1. For mean count of other Cβ atoms within 10 Å over residues 41-48, which of I, II scores largest?
2. Once relative contact order in percent (Cα under 8 Å, 6 or more apart) is calculated for every structure in I, II, which label goes with the largest value?
3. Could you tell me which structure in I, II was used to calculate percent of Cα pairs over 17 Å apart, for residues 145-200 alone as 78?
4. 4.6 is what came out when distance in nm of label points 7 Å out along Cα→Cβ at positions 73 and 289 was calculated for one structure; which of I, II is it?
5. When helix-only ellipticity at 222 nm (-39500 (n - 2.57) for each DSSP H run of 4 or more, over all residues; to 500) is computed for each of I, II, which one produces -8500?
6. Determine which structure produced the value 37, 21, 19 for semi-axes √(5λ) of the Cα gyration tensor in Å, calculated from the coordinates; the candidates are I, II.
7. On distance in nm of label points 7 Å out along Cα→Cβ at positions 17 and 257, which of the structures labelled I, II is highest?
Structure I
Amino acid sequence: MARKVIVLGEIREGALRNVSFEAIAAAKTVSEGGEVVGVLLNDSASDLVQEMIAYGADRVVLVENDKLKSYTSDGFGQAFLQVINDEKPEGILIGHTALGKDLSPKIAAKIESGLISDAIAVEITGDQVVFTRPIYSGKAFEKKIITDGIIFATIRPNNIAALEKNETRSGEVSSFEAEIKDLRTVIKEIVRKTTEGGDLSEAKVIVSGGRGVKSEDGFSPLQELANVLGGAVGASRGACDADYCDYSLQIGQTGKVVTPDLYIACGISGAIQHLAGMSNSKVIVAINKDPEANIFQVADYGIVGDLFEVVPLFTEEFKKVLVSV
């Protein structure tokens, strides 16, 4: 059954987030040969249209409005709902990001649709679209379907592989004039707390520190290793609570959920709350002085040792390997 599926492209600092392309790949499966329509909401996003097409969108709807320069629930909600009403899709996919988690239930309520959140896989079984999502902090998985109405889901970043980029693809681009009024929230200024390295939710490599780093300066060797690997630095809640780093780095049940290709846990004991945020990483390397640390139960590779000795050795060896590649 061919379906029209629309995908909301998420823009951050003038660029599309990777999860937008992953959602397009998922939409290709959901559409079953139907049309995948990308949607861009911003004050100026025409330069990003071709990128969505290159990653698999058949058509892109561009909504440019000064009130969409920064995300607000009201502004994006009004604009996206108008696009949905105009396009009348059979499916809607959004990244399971801070934006997606805020916007998707609002839209689902407006269109009286079910919503499957935090999907990590999608497949076609018979005539049904089946999504897989983690439950119980990642200790189990469930398969979900929407039995009636629009198929609506959010996609967890870094789980569904994006299609190969094809710069030669072409697709129709249309502008849509959205009426946005009565905004309850107006963004005057955005002050960002930035850390060196990439976005944790989309990072392929994460070097994370716990209480074992002992101080704010203890994150320096972790940052150096992350820089060498082109990754990002994360932290356990214990490290954040101890003021070793900002809470924006927290990974775990009450922090960010990440699924990188490589997760290096340094001085992290492995409390269940932390494991809930990283246990689905593809390869986990644990470094801890305590051979009984719980983190070793989920690690693919474990090193019993002092992180301040092991991490610099890792850094030097990776430098040698990467230079020779």
Structure II
Amino acid sequence: MDSTAQATEADRIPSRTFGSVSTAMVTPFHPDGTIDIDSAVRVAVKLVDDGCDALVLNGTTGESPTTHQPEKDDLIRAVIDAVGERAMIVGGAGSNDTAHAVRMAQSAQAVGASGVLVVSPYYNRPSQEGVYQHIKAVADAVDVPVLLYDIPGRTGVAIGDECLDRLAEHPRILGVKDATGNVPAGFERMARTGLEFYSGDDGLNFDWLAHGASGVVSVVGHVAAGAYAEMVREVDAGDLPRARDVAARMRPIVAALMGGGQGAVMAKHALHLQGFISSPTVRLPLVQSSPAEVAELERVLREHGLLAA
């Protein structure tokens, strides 16, 4: 490869503070609802072995609204002990109480997380100034990189353009996990702000990567991190047809995990079917999927070689 080709390829690959393939990891529980650290360690090691270079702990998929201290810290410590420096560990700091979000971010950093994920405050429906002040307070309180999480379908409030532009000026706010479903707007935002963008919607992972996103923060990665790592490699190499083939192969798996049920719930069922967690237990208000949904999930996983015959 000549120097011009090498330079072109280097220019094409975006910066990746938060890795290229991250899984928003479930928090396993025993049947009695207590946290299952042993299963969490098995899952974390599996994910890194499969191709994840980052893990998000204590996010929404990790049932963060119903896990508490010291559970959150225990989970981060155990996963860091298990995977070491093989993956970046990002701790969730999502709350609609700013003081609580600050405490979670500081605690995640104190136990070893090398980044924090901050979602816009939900339910309160603050003004854009309130969203800005909330996120800024968390970013001011830590010394590690901050990944914003924009998911208005869950929070009820989007991070607006002006607010995002202001947040992009903060020295520790380096990226956005975008689950708005609006890839064209994200393309403009990443160009305007210089922030790293990460797909927060498995059905749009290829679209985001093809538009220059740094990586994905996935739920489906629980069963298919290797495929997403392959997709990233193909996009980095400029081979969009091959990357699109991976996306097409992933479509029924995405539908099985994300289409009918709740992603966190279905991911637990998948990991339980694969034998990585001892129980698919979730904490209320989440409930387990119906037998029909689990049977369909099992069928798809088996059909795609993701379950032993």
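What follows is calculated from the coordinates using simple rules that are stated; it is not laboratory data. Worth saying up front: this structure is predicted, and the values here are computed from it rather than measured. Cβ atoms are built from the backbone, for glycine too; each structure is taken alone.
1. II
2. If we compare relative contact order in percent (Cα under 8 Å, 6 or more apart) over I, II, the biggest value is for II.
3. Going through each structure in turn, the value belongs to I.
4. I
5. Of the structures listed, the value fits I.
6. The read-out was computed on structure I.
7. Biggest value here belongs to II.
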